[in-house]
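Several structures are given next for inspection.
Each reported figure results from applying straightforward, stated rules to the coordinates on display, with no laboratory input. Note that the structure is predicted; figures quoted are calculated from it, not measured. Cβ atoms are built from the backbone, for glycine too; each structure is taken alone.
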Structure I
Amino acid sequence: MIGGGCSDGVVLLHGIARTSRSLNRIERALQGARFATLNLDYESRKKPLDRLAADIAPAVAGFAERTDGSIHFVGHSMGGLLIRAYLATCRPPRLGRIVMLGTPNGGSEVADALQRLAIYRAFYGPAGLQLSTEQDAALRALPPADYDVGIVAGVGTIDPIPSFLILPRPNDGKVSVQRTKLEGMIGHTIVKASHPGLLRHPAAIRQTIAFLREGRFLPASA
């Protein structure tokens, strides 16, 4: 979905096995804050990240041509890794800021535990295997962030088994706070929300908009 009415635009990218609908609440908030939006669907379970980056490139380029101001990006979970893969090869000329929500920049121990299972490999596909802490060559080759990136990490879970038995604490039930961090990031903040809850938590949405506007997160007390 595309919304207009402002000079800056935001590309939104969902996580693995989700759709653009999962980002509808954040998208509405961004439009209310007078950002134009491009909320993309992509074949998250069928291709590795480099091919997914090539798939989204035409839509992002067209959006950038229709947008006067900066082009920002917001990615949830694997969507943040897709942003990194995309920017490694296709950077908009007016690149703005990037916000990652619960992105496993250092991989996830949950993926480590499950990737041995045939049902996991069949369901999550090539990109699912790239989410492990032993990252493949393509992810290891991604350059450090030389753009303004802020990361929102969650602490909370709706599934206590991975949170307490698999993941280092603190974590959001899918990704530990430590593994959300990225070399070159300029901001990192924590919200009391589970991994999927980051998509609708008011504080996560406020922090996303604050970082896109100002390049910094609000104080935690706010």
Structure II
Amino acid sequence: MRRTFPFHDLSNDEFEQLVCAICHHILGTGTIVFATGRDGGRDALFVGTAAKFPSENSPLQGKFIVQAKHTGNPAASCSDREFGRLLDGEHPKVTTLIGDGEVEHYLVFTNRKKPATDATRKERALRKLGLKTAHLLGLEQLRDWLTLHPTVWRDLGFDRFDTPLRLDRADITAVVSAFHAAVGDGSLAPERAEDFSYVPKPEKNKINKL
């Protein structure tokens, strides 16, 4: 069974750290990471022959630019309009980098789901800017790499999210009893439960004083 990783619980900076660690593995230790801030369309770069991307037998060679696009929404997809606008906003930066001779291969990592047809269309649009190759690497690819190389996740300290959830039986009993009492006297009706918005785990822990 393929392991899952709570990418949506990472901060933007932590996701960038994860992407750069993966790039050290698949591109090479020569991957250069940039500080947080205005990045000019690049979070990291690599120049040379990739160690194993897209494979060890046929690695790409040249100038690579890496971008990390994180979301806190665990249901997000690369086909979402929001992501489309985000990626379109990178096109002028990519064009500038191409004009300055700084990029040939463009890698965008995101923790969004990657539908095949939509991803192919977005990669084609990037190549039309003048890139040799463009790669949109989504949630599925990240899971596969980290399942094969779990030490990357652990070495960054992200295994803190792997701590099993511990529940106290008395607490569960109190919650169930409270719901039963509220439903019984009519003060809690299913139709009143309208807000099902997702709350990131760090924020939820803060609200619950955990």
Work out the source of 0.94 here, i.e. which of I, II gives that when Rg/Rh (Cα atoms, Kirkwood Rh) is computed. I
Ranking I, II by distance in nm of label points 7 Å out along Cα→Cβ at positions 86 and 118, the structure that comes out highest: I
By the measure mean count of other Cβ atoms within 10 Å over residues 62-69, tell me the structure among I, II with the highest figure. II
